[in-house]
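No value in this document is a laboratory result; all are computed from the given coordinates. Small disclaimer: the values here were computed from a predicted structure and weren't measured. Cβ atoms are built from the backbone, for glycine too; each structure is taken alone.
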Structure P
Amino acid sequence: MELVNSQASTAVHLLCCPLRRALQGDTVPNNTQVLTNAEIADKLSALAQLLSMEKANPYKIKAYRRAANTIRGLGDSVDELVRSNADLTVYAGIGEAISGPIREIVLTGRLASLEKLRSNASPELLSISTYPRLDPKRVLRIFKKLQISSTQGLHQALENGEIERIFGPRMDQHVRQGLVQTSSILLYHAHDLVPLIEAYLLKRAGATRAEAVGDYRRRVEVIEELSFVVETGAFDELIAAMERYGGRTPLLESKNDLALFALSSGPLLRINLADSTNWGLSLIWRTGSGAHLKKLVAITGSLNRREANSSFATEQSFYDSFKMVFIEPELREGLDEVQQARRGTLPIPITQGDIQGDLHMHTKASDGSNSIEQMAAAAQDAGYAYIGISDHSQSLKIADGVSEEALWTQIRKIDKLNKHLDGIRT
């Protein structure tokens, strides 16, 4: 955090003169195009991607990526916030040094530092600059070895198995995940986005109850559609409010009990209307995969008819009525979970509460963001019994690896800390 703040003045001086005048309160011609949060975040992500190949400070790169992720998920329109001179630093991940470039993007429609890097970048780098999950160094190794120079070539190398055969399965997985289409997001990123949408539904869109269902609730690794079940007395007003989410979220389809949006942050957003009498049935209906629902309906009969003729306020009441044990959402994939639920032989999933510790943690001594003390405190709050500090060694200079001398200092610090910790060992 100190690094970002210390570079605030530098960031401002990098801006064009008209923007500096705008920051000082002078009148300048504004960019009239209203930008979505995703469009703003895309420029920050692209800047971070190109900076990573310029051997820029890794904390600076991480700061831009963190700000991009924050903006991508915000319900508030960053464009409107900037034009109303709101303080952007109230949002986690946006400091003074990042606030300036964000204002430049909104007010001018461009980012001078990004355009400068793009003008000097090779075609290979430009081709991957819009894929922030790809590691440029790793991808450039593939380009060189396979004599390709575009993401189209990467796709072909994935399909014919060249990347896995030559570079191994971990590289293959990295490229596959990095090239996920913008209409899809990884579960890891959905964990940040879902709470923001839920909060917007409840606080800004008038929903009295809202819960994420579908692929996200089943914890599917790649999510193409985020789905929510909501309860509200004014569904039309909720739809209108959601069209303003993130500055602008296009409505693709709407019915009496359904609305489908194209989220600017990637996936589709489906909103299903439910009421309190059949809330449980709606959760079951909207959570299970197609294969799961087909096997479930073979036992329960049509869910449409059940909704019309029965009342299932909770999921448990539905399962009880058919003499089934509760099926955890992660298991609703259409294997043999329905049959096992009837026999009472379902496996018990591992939960967060079962995890006793974490043996791979980086502190700010290398490329982490927190001190050992802060991480130990957070681990205690999570109920962990132990943590393992595994900072990078000096052999990995790009991650500010810990030198041998600094490592011994860290070990002595950990030993001292363990004498005072209660209930957890580092």
Structure Q
Amino acid sequence: MPFPAWKFLCLLFAACLVLGWIDRATAAELRPNIVLIVSDDEGWTDYGFMGHAHIKTPHLDQLADRSVLFERGYVAASLCRPSLASMITGLYPFTHRITGNDVDGRNNREALDQPLRAAFHTLPSFVRELTANGYLAHQSGKWWEGSFEDGGFTHGMTRGGRHGDTGLTIGRTGMSPVTEFIDAASAEKKPFLVWYAPFLPHTPHNPPQRLLDKYIRPNRAEDVAKYYAMCEWFDETCGELLDHLDRRGLQENTVVIYISDNGWAARSTNTADPNQELWSGYALRSKSSPYEMGIRTPIMISWPRHVKPSRSPDLAHAIDLFPTIAAAAGIEAPKNLPGINLLDAKARAKRDTVFGVCHAVFNMTPDNPDATLHYRWGVSGDWKLLLRNNGLDTTDYKNIHIWDQQPVRLYNLKEDPHEQNEQSASHPEVVDRLRKKIEAWHPVGKN
């Protein structure tokens, strides 16, 4: 088997530094730039390259063509804040303690968030590791954990408000903050990180009329048409970013990683479920749920001359971003990270299961994360098991899945990717095997 190019690059950096053939400033210039694109509330099926029949995503399709594409990617939690926190730290929500969007709903949000954020920022992150090793780093879009400076970025847009305040304008009102940063970092001959996590295709679904007109159909619900148009709008902004890298001659030495923070589906796609009346914003089995439309996402990595374009059947996970980015940049990730380097085919081959959790949306319990745990889940081979947490605190007023008290649910994702045929009764041996894996991964109350 040929020696992977990324490993050769990392060893070359180390050898040249040790032998004194290049100084650290020169080595920094040779390191690849990192561009992380994170979409916001986009279902795993909703791209041209994933086979959607209607949504047009030509720019992401082109990126997929030059990437290793993991069609079976997963996030640690199907909700934006804990999902993003897991990407940044490479840890699960019960470890970094950000399990939902707020500590106590809308009550005293900022004051209750302060100690939680302070503790979170003591954890290592790929942002801090990169900037400590000579990278410039720019934040735009979704960012829950204070200001961009709080997160260790050298540049950025968010000043500390909930969701990401002024950072949320990126994409919707142009790309100049990001493109100007890229130009400035290039002029300084510094390697850079771009965190591009726009508030797209997230609500409000207010796409340009020219795009909405493409998706309006007599038999298509309005919320579906608007969402489809938002997905294409997001794709257009990705095209602007990627085209700018090309124009600047930066594509060859830039790692581009794509992932979504969690899934989403329009409410109108789920009207057959009588429980949908409990939740008006979107389909029940999507965002904030443990179902595929909540937790699954394509993950792709492009790095010309280092990564061979392919569609990989391997399982990938958001917790893998930290070790993958560290490996590409030639820096050492913390030893305690549970994820793997997705550039390492041997590590991918050894993995047989990925895991995740779903907690309450609006009332975190940082001192005891499992107090608001709804589900643990595991995907192993073709099978997926959901474990309902029977110890759930039912005072959680935003527990949108309180109707679902079935203790286990089992699905064969190869035969049934949209989870219509629950099979726990007919395959108790699979339930037992996956339950043991999940319990070993995270015994409830042991964090």
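Points to keep in mind about this one:
- Structure responsible for 14.9, with mean count of other Cβ atoms within 10 Å over residues 53-60 calculated and labels P, Q on offer: P
- Structure (P, Q) behind the derived value 23 of relative contact order in percent (Cα under 8 Å, 6 or more apart): Q
- Mean count of other Cβ atoms within 10 Å over residues 253-260 from the coordinates reads 23.5; which among P, Q: Q
- Read-out helix-only ellipticity at 222 nm (-39500 (n - 2.57) for each DSSP H run of 4 or more, over all residues; to 500), computed value -14500, structure in P, Q: P
- Kirkwood radius over Cα pairs in Å from the coordinates reads 24.8; which among P, Q: P
- When distance in nm of label points 7 Å out along Cα→Cβ at positions 125 and 389 is computed for each of P, Q, the largest belongs to: P
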